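Given below, in the form of structure tokens, are the structures.
Every number here is computed from the coordinates shown, using simple stated rules; none is lab data. Computed from a predicted structure; not experimentally measured.
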Structure P
Amino acid sequence: MLSLTLIFIILLAITFDFINGFHDTANSIATSVSTRVLSPRTAIMMAASLNFLGALISEKVAKTFANGLVDNSMIVGNVIIAALIAGIIWDLCTWYYGIPSSSSHALFGGLIGAAVAYSGSFKIVIWDGVIRVLSLFLISPILGFLLGYLFMNILNFLLRSATPHFVNRCFSKLQIFSAAWMSYSHGGNDAQKSMGIITLALISAKLVDKNASIPLWVMVICAMAMCLGTSIGGWRIIKTMGVSMIRLQPINGFAAETGAALVIEAASAIGAPLSTTHVISSAIMGVGASKRLSAVKWALAKNIIWAWILTIPITSLLGAAVALILKFYLH
């Protein structure tokens, strides 16, 4: 039987997944909406459907969050509650200001900070797993930038003799497929963090063995929450990524989405959680830089990058603060 604490954790995780959905809608559709390849309504419904499908395909990333970051034999429910609250606070703050920050980083930081503060020891952290995830967090935006830059240059070379009309007509169709792939890969990586968190809570409550598969009902409710959140859409961040940072044409959107989706799919295949937000944002920057460096609004990009840098430290402190409050005042 599920305890009240466990039920509360599940509800919080669903809330986080829902917020993640509308916060990160821009990851999938900002470029296709800004290039007017898809209407906002069509783009959001496509993204929601493919996020749902992608979330159900694999469980490798979820298992990393459940088993690979902290010692789940030392975790109590209040730690998971603190981690989720930290992630939700950060997501809502960055959404309000239209900053495309990482829900993954927020949850990661909140979990590590809460676990260390509540246990009073760094021994609870599985450092090999944390270093592996942090390394990918650092490398993936660089890969996204390079692939966006590379794909755009290759396309420019291959289509150097084509007319602008032909290019726009061709990539208006191709970008639908790249946006669909991006939506699918987003669901396959991002929704899995909440699956992992709920499974971590079930392991902590000794309702699930730590080596067991992610329960199907956990996968379904997290996929549904992500799908519903995506269907609402995060217009503030869509505007930042698809319009404010750089003016995009369909061919630019195709290059950015294809490069980002490749990075995300590769990470999901090895069970590595990463920031889909960082990858697509950096891919868009790479596409812009292939035109000329001044094509990217670097002042805005600098603010986005600062948010990336600050996410894990701030959410770690938030997670630690909430964990200590729960430990000493609500124990």
Structure Q
Amino acid sequence: MDMPTPFAPKKISVCLVAIPETAAGVLHGLFEVFSFVGFGWEMLTGWPPGPSRFLPKVVASSHEPFRNLAGLPIAPDLTFAEAKRADIVIIADLAVGRDEETHGRWPEVVDWLRQQHAQGALICSVCTGSLLLAEAGLLDGEEATCHWAASDQIRSRYPAVRLRPERVLVSSGVEHRLVTSGGNASWTDLALYLVARFCGEDEARRTAKLFLFGDRSNGQAPFAARVRPAQHDDAAVGAAQAWIADNYAAANPVAGMTLASGLTARTFKRRFQAATGYSPLDYVQSLRVEEAKQMLESTDDPIDHVALEAGYTEPAAFRRIFKRFTGISPLQFRQRFRHVAVM
């Protein structure tokens, strides 16, 4: 009998351009985020991985490691000659002074960028990286953004660019294959946008939660997800878990779990805590809150309806319990995670 084909996630190649002016912090940040997409969620929470994988590579003129203008080390994976075809190309922010000449400054990179764009790659920039895209002529006649302090440079040197410096992200060009982002910290917005575009909003939300991208004024609790319960060999507890997975919204859920286990109430509570690390009631609440979070993220249903679907007949009780688990109200949670990659 033929063996089943193993899970083969979709592969998306990402080339991160590295030149002496490149900011290593953004370069390495992008590399790490894209390296974790798909499997990072499984590694840290125990839940199944996403359907796609990004394959980031640092691309430079040679394989020789070098230090950028700030003295930080960069180790290339590929040369421009070796990087034949990428799905995504990203230019991190560049250390270029306002009075420095950029015309004719990066001929090898310019030629390679034009080739990649002609082959259908999505070309992106962070912050002052827009200068390199403008030098390549890829932004002529197109809307783009950049760091606000570089606006005058681009306007004076590349007047064909339709600059929108008030925007954080701008997509333009045929099939929206040109994406520029604003100041240095906007690389996180670009990363989430690309994850959502290639892997879907669910994966972008998972990425935002893993790396705590976004508003952290309420601490880490809003980003936390329910970790997959530990494996155990207690069959009675397993039967209770199987029952509650389909009946978390039922009235008197702990009584239903106890009945499904076949144990007395006292014995069930003790064995459930020992097997899962949760009390039965906390386990139910965590299931219900997680279901509510998914509905808040993926639908526009009224919050009272979300509460009812999750098993809470009293909206006030739902809001109180939800805030205890997440640190914020259901409305705040929806506003934060309904769309994490907004252009």
Structure R
Amino acid sequence: MLNIFTLANGRLFQEEIESLEELSKFQPIWVDLESPSPEEKRWVKQYYGLSIPEDAMDEDIEESARFYAEDNGEIHIRSDFLVADDDEPRAVRAAFILNLINPDLRSKGILFSIHEDDVPVFRLLRMRARRAPGLIEDAKDVLLKLFDADAEYSADTLEGIYDELEKVSKKVLSGRVTDAIAGEALGAIARHEDMSGRIRRNVMDTRRALSFLMRSKMLNAEQFDEARQILRDIDSLDSHTAFLFDKINFLMDATVGFININQNKIIKIFSVASVALLPPTLVASVYGMNLKFPELEFLGTWSYPYTVSLMIASAVVPMWYFYKRGWLS
């Protein structure tokens, strides 16, 4: 899908391009290629003279491979954007090419973005730029606003994780944690830990991209201040993620502790049962010997009720003692 975005009256307007001829009708500041076809890439190359690198979507982590400037003045940035989907949370790689000095383009330049999946941050920026006049003035603003929206999206996701952890905390700390509740809590904690890790990785990647833009000296004073403010927001997110990791570890330890307590209760029942059954077993073993016992001969037909009653009494007395000591609770 090939979309272009133009500025009109301070607002960002979107146009979906379906042919090469349509490109000549607009002067965009942002060209977005979502899962582009080879034909759409050919249109961009033919009309704008832009060649999309074959390794644009590679998973390199080296800064020199993700942030660099070409000899022709193009700025290349590869950054990951969080998709906080409940079923499939993931990071979507987006490649940006910022063209500012091509003489065939206006002074505002053009930002080209290439990504395979739809990104919530991109939708958020499109919605804001349509409703808020003056939010974006050039291609560099588009890139900065995307990173700003990405930091805000990460912050909102962290707030959602905290709210969900509060629900888990109430269940775990209620003191009535069954194995089923503990299993659900562990599953939720694992999901939130995974999402928190993705958020930390995402904001770290955004910080690196912003630092590169600030070092490139391509931002004006206002944009430089905005980039610095976004970095401060990201720094505040680091403390929140650290707090969430501590809370997650505490809830994990507490849940595992309750599981151990439940297991110990079961083991205690078996231990008490085995101890309580030792005296009846002893009685049965003694009277099961092939010997003549005077008391049984004296009791005659009452010998069987006598031995059974003795076995029951030898089991009840230890159980009563354990109960009085509080070992059965």
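Values for this structure:
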| item | result |
| --- | --- |
| Origin of the value -13000, where helix-only ellipticity at 222 nm (-39500 (n - 2.57) for each DSSP H run of 4 or more, over all residues; to 500) was derived from one of P, Q, R | Q |
| Origin of the value 80, 52, 38, where Cα extents along the principal axes in Å was derived from one of P, Q, R | Q |
